[in-house]
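*Asks:* The structures considered in this document are given below.
Coordinate-derived values only; no laboratory data. Just so you know, these numbers come straight off a predicted model, no measurement behind them. Cβ atoms are built from the backbone, for glycine too; each structure is taken alone.
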Structure I
């Protein structure tokens with residue numbers, strides 16, 4: 001995922017008789033390929049690499065579920081395995097793929113019910129279930145109640161009489177969605193029909209989650225954006241657009257992402273298929289993976305964000321300002337302060353206090369901040385929003401301690417999850433960003449996150465809590481070294 005490229009955005013100045021060029025802003029030599037504005041130059045090899053990384057990044061969404069292991073056990077059990085295999089034979093689809101859909105939809109629970117209405121192991125809506133040939137039968141019954149009511153007799157005297165009421169209600173006497181022997185083959189045949197209709201199994205899987213209308217909208221937009229006569233793949237569609245390029249496709253994808261993340265469903269199915277195969281062949285490795293993604297504070301609840309599972313006990317936690325002093329220049333580095341050049345601004349500090357200790361972070365965290373600012377500014381330059389100028393990202397929190405004074409930062413430390421005390425995360429405030437730049441930042445964060453390099457979550461108001469993955473720390477530390485040399 002790394003390439004080298006010359007820095008962009010140069011200004012010219014004279015030094016004696018020599019004409020020199022210096023960059024207007026920091027542009028690292030080490031870069032991630034196919035990110036943000038570079039999507040426009042994505043080669044088949046880069047597309048394949050991005051696709052595989054996107055599939056792997058879905059591990060968090062699947063394995064953070066408390067029922068991940070129990071669901072895998074149900075899905076791979078003898079009864080459901082026979083049903084998946086039979087459905088595969090009748091539909092012509094891989095049984096492993098049908099099983100992966102069931103795993104994501106219900107974790108193998110035949111009685112699963114979504115608050116939105118879908119039911120059963122394959123989570124059919126009622127309309128789609130009927131279209132797929134499943135039977136849902138309801139009968140109307142009546143409940144009889146009586147009450148004593150004061151009325152007047154024929155002679156006008158008040159008397160009490162018993163009044164009966166018949167209240168209709170509906171009962172479901174048959175719902176094939178709750179019967180795996182019926183629901184699974186119906187879902188497999190439905191997917192096969194979608195494959196024929198949309199010309200690819202990837203589009204069929206996408207339509208299963210997003211709906212046929214959604215796919216019918218996106219396919220022509222993708223074909224237009226890519227200029228291809230042959231139907232593009234879901235992966236090609238997903239990576240074809242950014243805020244500065246193929247705007248119609250970009251906005252359509254964003255709409256569906258905000259609704260239900262359906263544009264990522266095909267990638268998630270691919271990872272679910274891989275994880276179920278791992279469970280069948282190496283359960284110890286599967287359970288080890290579950291432990292890596294388990295909520296460390298509340299195992300019975302899903303982890304809120306990737307940072308919760310990335311920042312483990314082996315990370316250093318700074319307990320006091322003395323720890324920060326000892327780590328200065330070792331585990332921690334002073335954050336570079338040049339908003340125009342590096343693309344971010346730092347909180348104001350009191351030079352006569354110890355607050356400069358909090359203007360530190362790990363080299364990988366600083367490199368992450370540098371790289372986000374670089375890619376955001378590059379995309380912003382390509383988008384060139386009318387009437388806007390790039391505003392340096394506003395950093396509001398860097399390293400902290402587990403016992404820091406309240407005035408040292410802008411947010412309170414969570415005693416159960418002192419993320420800032422690792423020096424691996426930072427917070428930025430979006431409230432001062434112009435609309436176009438904010439869009440570019442959000443897209444950049446997502447794009448780097450989708451290759452497994454980044455995790456972030458909105459914590460309070462417009463504040464984002466950001467950190468890189470353990471496996472990418474070396475890359476981002478290299479970015480920090482480049483920036484130090486450039487300064």
Structure II
């Protein structure tokens with residue numbers, strides 16, 4: 001790759017025009033924590049991505065190869081070594097932590113060491129396997145060294161590593177970070193700073209008025225946490241909230257009929273699935289898992305729950321990712337399912353479901369009904385989201401209705417399904433392991449031939465589909481509701497909140 005200096009983006013000037021006001025987001029679930037390396041819920045990620053910064057930001061096309069389309073954030077420029085085995089990131093000298101301390105290259109080095117520390121157990125560690133180390137050339141230059149060249153080596157670091165303040169974290173034992181005060185009252189360098197978190201009720205952030213990239217155009221953003229999705233929708237429809245991330249079911253018609261609210265649609269990197277704990281019988285039997293997939297009429301369920309706003313899932317990937325082209329999951333086959341399941345009868349299991357997700361709660365009931373027709377007894381085990389995450393991390397479940405927000409890179413599939421991503425180092429909660437699958441994804445991720453990489457990804461997805469560690473239930477299109485007075489800067493497929501600091505609210 002050619003050497004590149006990226007001095008092109010100067011820090012933005014203070015916001016003008018429709019600046020100010022409070023954006024209220026209705027959320028059906030609370031954050032798990034506000035510590036980026038361990039944040040696993042979308043609600044948590046939405047907040048930490050405003051408070052913390054990355055070295056660079058991916059472009060709207062979600063290119064993950066090289067550095068094309070990436071724009072400066074904490075790093076005002078970067079230079080590739082002639083052999084592409086290292087990248088020197090020059091930090092913006094104006095960048096400050098919210099406590100006033102300068103952001104330094106040592107913070108970047110500290111963050112990397114922390115992320116790969118097994119004692120932390122961050123799922124991000126699995127994405128950083130190709131990175132050898134981070135060194136400090138001077139106070140503003142961090143050099144990322146790679147074990148080998150790869151097409152996505154730039155993406156791997158800048159997309160996944162939210163830089164953390166060494167001076168606030170180095171004295172805290174690594175194993176205590178998840179429960180530390182910092183995880184509930186974080187200090188970052190982003191355009192918003194943390195204000196308050198009332199567990200189960202409210203999270204609030206405010207504009208960092210002296211931020212090196214310019215103050216956010218909103219004065220503050222508040223997430224109002226409600227017990228369920230219908231209550232969150234009511235807050236949008238009554239004007240108590242300005243934005244609702246997921247609009248589905250009857251709420252769609254209500255939003256369309258409202259003079260004050262509009263639908264905001266976009267491609268999505270979110271997919272939902274029923275994951276089996278393959279370490280437990282009967283799910284350690286591949287034939288049983290395949291039969292349980294055949295027993296589910298996925299297109300009908302997606303239609304029932306989402307109407308036209310979702311499709312049946314393809315696998316651990318969505319149609320927004322080119323590598324999904326031509327993929328087909330196990331099809332509904334009631335005769336074959338009945339034959340296999342009757343041969344293994346009796347089968348019974350419990351499905352773990354987060355109560356914060358109306359979609360997954362409805363899917364649980366529908367799946368229970370479908371499986372009953374095949375003599376399979378399903379017990380629904382609803383659980384508050386934080387307890388749900390704890391059970392998931394411990395592997396304490398038979399089956400789980402989960403949803404995953406994948407990265408733009410098709411190689412990110414290893415975060416949730418790779419053999420080296422078992423908890424606590426990763427997010428492969430089901431325990432699925434297939435060396436052939438891992439090898440195909442690894443080969444594709446290292447290939448500089450785009451066509452060859454796509455073919456290898458396709459083979460990997462076909463392999464995991466055939467192994468059926470999960471029933472790939474749905475791929476949801478991003479459908480949100482937003483008050484008409486809110487001007488949305490942009491909506492990226494990987495994160496609707498990516499440009500939240502540039503949203504504005506028209507004066508009443």
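*Asks:* Work out the source of 20.5, 59 here, i.e. which of I, II gives that when Rg and Dmax of the Cα atoms in Å, for residues 181-324 alone is computed.
*Replies:* Comparing all candidates, it corresponds to II.
*Asks:* To test your reading of the models, identify which of I, II gives -13500 for helix-only ellipticity at 222 nm (-39500 (n - 2.57) for each DSSP H run of 4 or more, over all residues; to 500) when calculated. Please list the in-between numbers first.
*Replies:* Values: I: -13500; II: -8000.
Source structure for this number: I.
*Asks:* Next question, about the same structure. Figure out for me which of the structures I, II the number 20 belongs to, where relative contact order in percent (Cα under 8 Å, 6 or more apart) was derived from the coordinates.
*Replies:* Details: I: 16; II: 20.
Corresponding structure: II.
*Asks:* Given a computed value of 4, 16, 23, 22, 15, 9, 5, 3, 2, 1, 0, 0, 0 for P(r) over Cα pairs in 10 Å bins from 0, in percent, which structure among I, II does it belong to?
*Replies:* Considering all the candidates, the number was obtained from I.
*Asks:* The value 3.9 for distance in nm of label points 7 Å out along Cα→Cβ at positions 93 and 389 was derived from one model only; which of I, II is it? Kindly include the intermediate steps, with their values, before the conclusion.
*Replies:* Details: I: 5.5; II: 3.9.
Only structure II yields this read-out.
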